[in-house]
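What follows is a set of structures to go through.
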Structure P
């Protein structure tokens, strides 16, 4: 059995004109399925900072990223030779302040904003779908006294 590899991901969020939360999704390069920006951990780079780098490179998104892990999910990354590699992904929420018109992987991916419910239906990973469907975000216009993001009580 292969050892599980660690990855990091950004969960890029914004409030739309109706003050509803949306998540920025991108397509994977290989299969074109909808995912969040993610990648391998980086030597000498904090995990949350690496997640912010992935959001910029893969989606052209810049903003404030949380330094605390919001949740994790697992999936099997299919390698070039077709073998599955088990991965565990730590997710860092990010409030997007700017989307670049040109970014590193623009020609390789599509990006699109979705409601949390839509995004939860689009992703293949059950744990990520649960995370998206349980995400509660305080309204943008509400003063933040405590954590801005939390998971729904089970």
Structure Q
């Protein structure tokens, strides 16, 4: 039997911003496109219906290797607290983002990627862990714009 940690990639960061501001950077597609993805990537968001059953369809434009189509369906949406979705394009996994108020101007954001197999998780882990950190760096820059 697999332990949950063998099926998950977990990344977290403390941000110097109120939880509402961190959440706004996610729930507003005009801001989300500025920071989602690793360094050098840009995004075209085709659909972003942030509600259970709503779709998130985007194209991530890589700096060197072309375009990456992403399709997901939102499962749970609790504003300023938690969002989860299921990817319906490869690689397949469930994604959870938790927004936790630490203090008035401090927020802990956590990404949890949940895979069905250890093999798939291990294939993605070497890339995802450092790229999630780049995501957090880009999010911090986006928040500082406001």
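Taken together, the values in this text are just the output of simple stated rules run on the coordinates, not laboratory data. Just so it is clear, the structure is predicted and the values come from calculations on it, not from any experiment. Cβ atoms are built from the backbone, for glycine too; each structure is taken alone.
One of P, Q was used to compute helix-only ellipticity at 222 nm (-39500 (n - 2.57) for each DSSP H run of 4 or more, over all residues; to 500), and the answer was -5500. Which one was it? The partial results should precede the final answer.
Working: P: -5500; Q: -9500.
It was calculated from structure P.
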Original post:
If distance in nm of label points 7 Å out along Cα→Cβ at positions 27 and 107 comes out at 1.6 when worked out from the coordinates, which of P, Q was used?
Top reply: P
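Assuming 1.00 is FRET efficiency 1/(1 + (r/R0)^6) of positions 35 and 51 (r between Cβ atoms, R0 = 25 Å, to 0.05) as calculated from a single structure, say which of P, Q it is.
Working: P: 1.00; Q: 0.70.
This value belongs to structure P.
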Original post:
The value 106 for volume of the Cα convex hull per residue in Å³ was derived from one model only; which of P, Q is it?
Top reply: Q
Original post:
Which structure, out of P, Q, was relative contact order in percent (Cα under 8 Å, 6 or more apart) derived from, given a value of 27?
Top reply: P
Subject >> Top of P, Q by distance in nm of label points 7 Å out along Cα→Cβ at positions 59 and 83, largest first >> reply: P
Original post:
If distance in nm of label points 7 Å out along Cα→Cβ at positions 19 and 115 is computed to be 1.7, which of P, Q is the source?
Top reply: P
